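The structures come next, written out as structure tokens.
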Structure 1
Amino acid sequence: MTVVYDRVALIGLGLIASSMYWAIKRAGIAGHVSGFARSGETRRTAREIGLCDEICESAAEAVHGADLVVLCVPVGAMGNVAAEIAPALKPGACVSDVGSVKKAVFEAVAPHIPDGVHFIPAHPLAGTEHSGPRSGFATLFDERFCLIVPAERTVPEEVARLSAFWQSLGAHTEEMDADHHDLVLAVTSHAPHLIAYTMVGVADDLRRVTDSEVIKYSAAGFRDFTRIAASDPVMWRDVFLNNKDATLEILGRFTEELFALQRAIRTGDGALLHDYFTRTRAIRRGIIEAGQDTDAPDFGRMRRD
């Protein structure tokens with residue numbers, strides 16, 4: 001595999017960054033990968049497991065000489081990190097990110113990017129409920145999508161280079177503008193996560209009444225809600241605070257749909273319920289056909305070593 005960026009710097013060493021490193025090594029597309037995390041414990045863990053070719057003691061040290069810098073920190077921290085690394089950025093370097101929100105990232109990071117440095121936000125649509133440097137694995141991005149969100153004046157060759165980088169990590173890439181990205185993700189990720197957090201919160205109240213029954217007798221639906229709700233709380237706090245307009249719009253639509261279903265259940269409108277569930281079932285088939293999940297049954301969630 002051809003080297004895409006000779007030197008890569010990963011700022012933040014959680015699930016996405018650690019998976020990026022292992023995927024980079026699998027593909028052989030970078031000569032050197034440096035890393036930095038704010039937490040000393042995280043840096044020690046990264047060194048212990050061999051994460052990155054070099055773990056640095058500051059973000060500025062990590063980005064020195066890097067051709068690609070990827071901000072893998074919560075959205076709310078990106079502005080401060082960008083300001084910290086700006087003086088150390090190499091002319092001609094590319095700064096990107098992996099945040100789940102894009103308009104807020106542009107507003108926070110772009111003012112700190114020096115002239116002669118390219119800023120191209122991106123968002124790999126991949127993840128698990130786990131976090132931390134030990135959680136990453138090389139195949140996380142395989143057959144998933146990474147959305148590239150360039151600004152109007154971004155150099156096309158640099159966009160193509162970043163796209164080639166993500167494709168080498170196993171991802172499909174598409175370009176999208178920031179506002180549309182944030183609306184799409186509000187539908188496909190942000191609102192569903194908020195709903196999952198809410199359902200688990202309601203069940204926690206119920207658990208206080210029924211002791212351990214909610215946990216013992218969790219069926220597939222609630223169990224998968226708890227998996228989603230186990231995601232990094234700092235990351236999701238920042239997502240909702242920085243994509244509140246799109247998320248509130250989708251939650252408003254969700255509330256309208258929920259009221260319609262409540263009315264159908266109350267009035268015994270079985271035809272409406274059947275038609276609604278038939279339509280939504282087709283969306284699931286579309287996800288499977290797009291290769292973004294498998295239709296293999298897993299109702300019992302088999303144990304995997």
Structure 2
Amino acid sequence: MHQPFYASSQINRHGDFRSDKELIEKIISDKKTKFVPVLKGKNLFKQSNNNIEACFFNTEQLKIFNPNGIENPIFLGVANNTNYVGIDIDEHNSKIDLWCSENSVIIDDLRKYGPTLNDIDASFLSLNNGMTFWHKNHQFCGSCGSKNFTTEAGFVKVCSNIKCGKSHFPRTDPAIITLISSEDKVLLGRSPRFPEGMYSTLAGFVEPGESLEQALEREVFEEVGVKVKNIRYFNSQPWPFPASLMLGFFAEAINEDMNIDYDEIEDAHWFSIEELRSLKHPSISGGFKLPRVDSIARRLVDNWINKFN
């Protein structure tokens with residue numbers, strides 16, 4: 001089975017390193033360490049030989065950009081004997097702005113360039129996006145409101161209030177995503193947030209007290225009024241935009257009658273196998289598009305299409 005985007009198996013997160021402060025300090029000062037920047041919630045890219053590559057920093061550059069040291073560095077892991085550390089750049093840092101301008105650095109959403117990056121780089125950028133989002137949204141303790149401080153190389157936040165002292169850990173939101181089929185047709189829906197013309201598989205967040213299967217049945221019925229059977233797990237994929245874990249399923253419709261909730265989605269449609277094949281070629285599909293190639297939604301659709309080849 002094809003490995004999902006943003007989840008490289010070549011990365012060792014080395015959780016055993018995180019509590020070793022001396023080792024983490026050595027990693028941060030190591031000239032070979034690659035620092036993964038996030039600026040205003042976006043990533044940095046550069047063009048090289050007509051290709052887009054991820055932009056990393058080294059220790060010397062960081063000394064120029066941040067002479068007072070890095071605030072809350074996040075040890076992300078190791079790949080190919082190289083350490084990677086995540087950083088969130090101060091958006092008011094004029095030196096960074098000047099450097100980006102002088103070096104024609106592109107500041108943009110990972111989803112735009114992710115599919116063109118190599119597996120390791122895309123996965124480290126993805127991981128750092130999720131971690132820096134969590135850091136920004138957990139600066140204060142959710143129990144008592146006191147300031148949190150960071151420990152365990154960026155993977156734990158601890159309340160500074162001694163009477164509270166609560167530990168906080170990175171969170172990711174589980175969401176089901178499912179391809180509903182009926183013989184040689186599948187059901188795809190459209191959100192107003194999607195790019196123009198794109199239809200995708202149905203998805204929704206898992207609520208407390210629900211199994212994944214119950215969440216799937218509920219979301220599908222809420223959005224399109226269709227009841228399902230024969231639910232089958234497919235695969236999962238991290239989707240840190242900003243902090244989700246997508247859990248992919250196949251399921252079959254009990255009937256094809258729909259009752260679309262237009263407060264939930266903009267449209268839904270049953271697509272035949274012939275229509276799906278044309279969707280893979282937008283020039284002959286009337287402008288309709290399939291989900292982006294780096295998404296588990298696209299993998300669900302492609303996997304289903306391949307059954308008819």
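Kindly point out which one of 1, 2 the value 60, 26, 10 was derived from, the read-out being Cα extents along the principal axes in Å, for residues 162-201 alone. Of the structures listed, the value fits 2. Computing FRET efficiency 1/(1 + (r/R0)^6) of positions 18 and 186 (r between Cβ atoms, R0 = 35 Å, to 0.05) across structures 1, 2 gives 0.20 for structure 2.
1, 2: which one has distance in nm of label points 7 Å out along Cα→Cβ at positions 106 and 266, as calculated, at 4.2? The value was obtained from structure 1. -15500 is what came out when helix-only ellipticity at 222 nm (-39500 (n - 2.57) for each DSSP H run of 4 or more, over all residues; to 500) was calculated for one structure; which of 1, 2 is it? Here the read-out was taken from 1.
Any read-out appearing in this document is the output of simple, stated calculations on the displayed coordinates, not a laboratory observation. All values derive from a computational prediction rather than experimental measurement. Cβ atoms are built from the backbone, for glycine too; each structure is taken alone.
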